[in-house]
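Q: Several structures are given next for inspection.
Any read-out appearing in this document is the output of simple, stated calculations on the displayed coordinates, not a laboratory observation. Quick caveat: nothing in here was measured; it's all calculated off a predicted structure. Cβ atoms are built from the backbone, for glycine too; each structure is taken alone.
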Structure 1
Amino acid sequence: MSESVFRHLNRVELVGRVSALPQSRTLPSGDEVVSIRIIVDRSAAARRRSKQLVDTFECSAWTVRLRRRVARLSPGDVVQVHGTLRRQFSRGAAGPISRVTVDLTSVTTLESARR
């Protein structure tokens, strides 16, 4: 069996606007997380295939530095985020639930809605 020359890569970059106030929660494990939803406009090519104009992504900040930065964001702020995709499973009333989130590694505010 030969060694693969391909490296696996999980890297995400999004630029979009914050849709609502950040949400802070403490998990049963004691870990804290601050989450935001980012709305990203779809490209012209994607809009030709679908009537949907935007995509919404949930992003989670786990480190103290990122939690503080994300907690200061406001709805309408335009941000650039970097992170990794995570698939999470849970059980709901109708059975297993799967969702994909972005675990943030950096957040930059490009335009503040507070102007």
Structure 2
Amino acid sequence: MLLSGPDRDRPDDTYGFRLGWQRLNSAFAAFLGEANRVSGGNGLAYPRDKLVVEANARFELGQGVGFEPVVQYLVNADSFYEPYSARRARDGVFVGASLVVPLGTILGLAAE
């Protein structure tokens, strides 16, 4: 869901909410558990289903420059990016932000 221009004085701002669901292949979930066991962990297979709940926004600062904060909560995290870890991934919160600076627009370059 995305709410654009929530305030008449700030028409380019947005607020968003997103639900994301991912499902691991059963063989890959078993691989992650086995990689965990080989690395000294308990070796249990990871849950196949992962859920991400996200709230985000964009605040226009002028000349196309935008500040974009995000907060996510992850349920059933896995060790996809670090499979050979003895530590088990846990549910958790991610908080971050981006500063978007369109250099072409600021420098006056036309988009083709």
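Q: Who wins on FRET efficiency 1/(1 + (r/R0)^6) of positions 47 and 63 (r between Cβ atoms, R0 = 35 Å, to 0.05) among 1, 2, i.e. which is largest?
A: 1
Q: If mean count of other Cβ atoms within 10 Å over residues 23-30 is calculated from each of 1, 2, which structure is the one that comes out at 8.9?
A: Here the read-out was taken from 1.
Q: Where is Rg/Rh (Cα atoms, Kirkwood Rh) largest, in which of 1, 2?
A: 2
Q: Computing relative contact order in percent (Cα under 8 Å, 6 or more apart) gives 23 for which of 1, 2?
A: That value comes from structure 2.
Q: Kindly point out which one of 1, 2 the value 1.5 was derived from, the read-out being distance in nm of label points 7 Å out along Cα→Cβ at positions 87 and 103.
A: Of the structures listed, the value fits 1.
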